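Just so you know, all these numbers are worked out from the coordinates, no wet-lab data involved. In this text the structure is predicted, and so the values were computed from the model without any measurement. Cβ atoms are built from the backbone, for glycine too; each structure is taken alone.
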Structure I
Amino acid sequence: MQILITGGAGFIGSHVVRLFVNKYPAYKIVNLDALTYAGNLENLADINSSNYEFVKADIRDRAAMFSLFEKHQFDAVIHLAAESHVDRSIESPTDFVDTNVIGTMNLLDAARHAWAKYPAKGDFRRLFYQVSTDEVYGSLGETGFFTETTPYSPRSPYSASKAAADHLVMAYYHTYNLPALISNCSNNYGANQFPEKLIPLCIHNIKNNRPLPIYGNGDYTRDWLWVEDHARAIDTIFHKGILGENYNVGGHNEWKNIDLVRLLCDLADAELGKAVGSSQQLITFVKDRAGHDKRYAIDATKIERELGWRPSVTFQEGLLATLRWYLHNETWLNNITSGEYQRYYQQQYAQR
């Protein structure tokens with residue numbers, strides 16, 4: 001079975017690729033990635049298998065997508081390739097529309113035309129699986145949870161581009177009978193995440209005794225999902241999910257940003273042999289970003305009840321494992337926190 005995983009050199013994608021390559025030797029996994037700043041083949045340095053192939057290409061290249069489907073005759077697509085950082089979307093929304101909306105449409109069209117030309121193999125179902133985010137739902141108050149029936153209400157260029165892509169996927173399902181489903185996940189954390197995101201950024205700065213920039217007063221709540229649990233959820237939804245449905249994936253871990261960073265500081269102090277409380281002194285409150293959503297919270301009852309998936313670790317267990325990974329993988333971190341990253345970091349935080 002030929003499965004295309006887009007964005008497979010990125011943070012979440014690399015964990016999904018690794019899981020599928022190792023767990024399903026009868027599947028041929030093709031990893032498509034444009035290797036932009038957040039795509040890193042070092043994330044998959046341990047993969048050396050005959051059922052794995054990497055293709056460098058850009059989902060914005062429509063002709064390349066059609067050619068790829070003709071060559072490989074994919075049975076299914078797990079679509080993770082996306083521009084994903086809210087701050088960058090505020091600075092350059094066009095990039096997010098081009099990749100997340102137009103790129104997704106290119107894949108949908110390539111799949112639709114290819115699947116009309118060649119029959120499905122055996123009893124393996126065809127599937128276009130769109131991996132999305134809880135940010136499409138907007139912002140919650142102090143109570144309540146996002147469910148699969150929560151109306152979309154995106155509030156940043158990033159979430160708007162993901163919402164548009166989700167709507168396209170469902171439009172192709174209803175209009176063209178393209179077999180498709182969607183999952184919406186909460187904030188992921190874990191190994192290999194590019195350090196523009198909160199947790200790896202703070203680990204990197206704690207290690208180097210640099211300020212920990214926290215937007216506003218840190219009073220923003222997110223649900224946190226360990227990336228390896230998310231990869232297992234994607235595996236479960238891919239094989240068991242019902243076409244035309246969407247599934248929320250969350251970690252049952254609501255934390256305010258400031259409380260999360262304080263916990264991370266204390267864990268890091270213990271790992272680094274520092275006096276408890278010393279890293280918390282690095283916390284620096286900076287000017288808030290525009291349109292900052294107050295709270296995200298996922299109700300993951302549907303996937304737990306219908307498909308049997310549940311998170312496997314507590315937040316403290318996952319956070320400690322994540323911290324140790326970054327502390328023990330200095331070469332990986334140093335390789336990606338130079339050059340363009342330094343320029344971006346200065347632009348994002350120096351004047352705040």
Structure II
Amino acid sequence: MSAVYKSLVKPLLFRLEPERAHELAIDGLAILARTPGLCSWMRAWNQLPDSSSSAVEAFGLSFPNRVGLAAGFDKNAVCWPAFEALGFGHVEIGTVTAKPQPGNLKPRMFRFPEQDALLNRMGFNNEGADAVAERLSELPGPGQRRIPLGINIGKSKVATLDEAVADYRHSFLTLADHADYLVVNVSSPNTPDLRKLQEESRLLDLLGELRRLNQERANQTDKYPIPILLKIAPDLTEPQLDAILGILIDLDLAGIIATNTTMAREGFFASINEAGGVSGKPVETMSTEIIARIHDRTGGRLPIIGVGGISSPDTAKRKIDAGATLVQIYTGMVYEGPFLAKRIARALAE
């Protein structure tokens with residue numbers, strides 16, 4: 001199937017502007033998601049057997065395999081059920097913001113095939129938390145799905161830093177009932193001042209409030225608190241990373257996602273005059289190094305989802321060997337095809 005994608009489908013998609021190709025992929029996967037018979041057949045073909053040793057437990061959830069879809073692909077929860085049929089072990093939708101927003105001006109996504117990379121400055125374009133919650137309410141919820149669904153939330157562009165906690169609060173309260181786990185994104189480079197929320201005092205205020213809301217929700221509904229994870233940038237200094245890890249441990253958060261796209265402009269990208277974050281192969285080594293650092297600093301106590309430059313079983317295995325419990329892909333799928341998750345999951349299970 002990989003050969004078919006690379007020889008037939010990929011050349012056609014790569015003739016299109018990247019965002020247009022992405023929209024067509026979303027449309028096609030949405031059709032697959034609405035076709036139960038086809039989904040069931042593909043799931044039987046692509047998912048590993050239920051008794052497979054590939055299953056893994058993390059932050060109170062069971063994952064049929066270690067490979068998930070990273071946030072950014074299905075921002076509005078339009079097609080996520082199709083990814084189970086493609087062999088994924090979990091899906092993370094979003095990033096979703098409290099308010100609907102169009103994102104940054106186009107063009108805002110760029111391919112670099114020779115570097116196996118993408119550069120994007122999408123700017124959290126999404127329909128908003130209320131619309132996404134309504135869409136998810138029409139589908140099976142937590143505890144009724146075959147694979148976990150994570151929801152990634154970020155700050156609305158119109159919200160100032162001082163308004164950020166209230167902005168995230170709305171998204172949490174609106175979406176928590178629909179998520180198996182929830183991710184706090186403070187690391188996208190494409191929303192003004194967002195990465196300032198990684199600063200120790202601001203991050204403590206934000207995560208402390210979400211933890212309080214989470215416990216309050218659990219007490220009122222007799223539900224377990226939803227696992228909350230933090231998604232970080234690959235461009236943190238060691239002192240910044242240590243401060244963040246201290247907060248996560250002190251607040252007893254469920255885990256961390258390492259990492260988002262990078263703002264570093266090294267090698268080939270030093271001459272690229274485009275704003276945005278780089279994903280794919282250029283971030284592979286730096287994200288793996290951060291995973292190893294997190295694992296070392298926390299003594300393996302903090303579950304890690306490894307993201308960045310995964311395009312093969314070998315690159316996924318490096319993340320696992322560095323200390324990741326799960327991995328996620330996005331850019332690698334653009335270049336290697338939609339069955340990359342199946343290939344990686346089978347290799348990791350072996």
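Values computed for the structure shown
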item: Given 54, 28, 19 for Cα extents along the principal axes in Å, for residues 151-246 alone, calculated: source structure among I, II; result: I
item: Structure (I, II) behind the derived value 0.60 of FRET efficiency 1/(1 + (r/R0)^6) of positions 31 and 271 (r between Cβ atoms, R0 = 35 Å, to 0.05); result: I
item: Source structure (of I, II) for percent of Cα pairs over 29 Å apart, for residues 23-230 alone, computed value 27; result: II
item: Read-out distance in nm of label points 7 Å out along Cα→Cβ at positions 135 and 303, computed value 2.5, structure in I, II; result: II
item: Test item: Kirkwood radius over Cα pairs in Å, for residues 199-318 alone calculated as 16.2, pick one of I, II; result: I
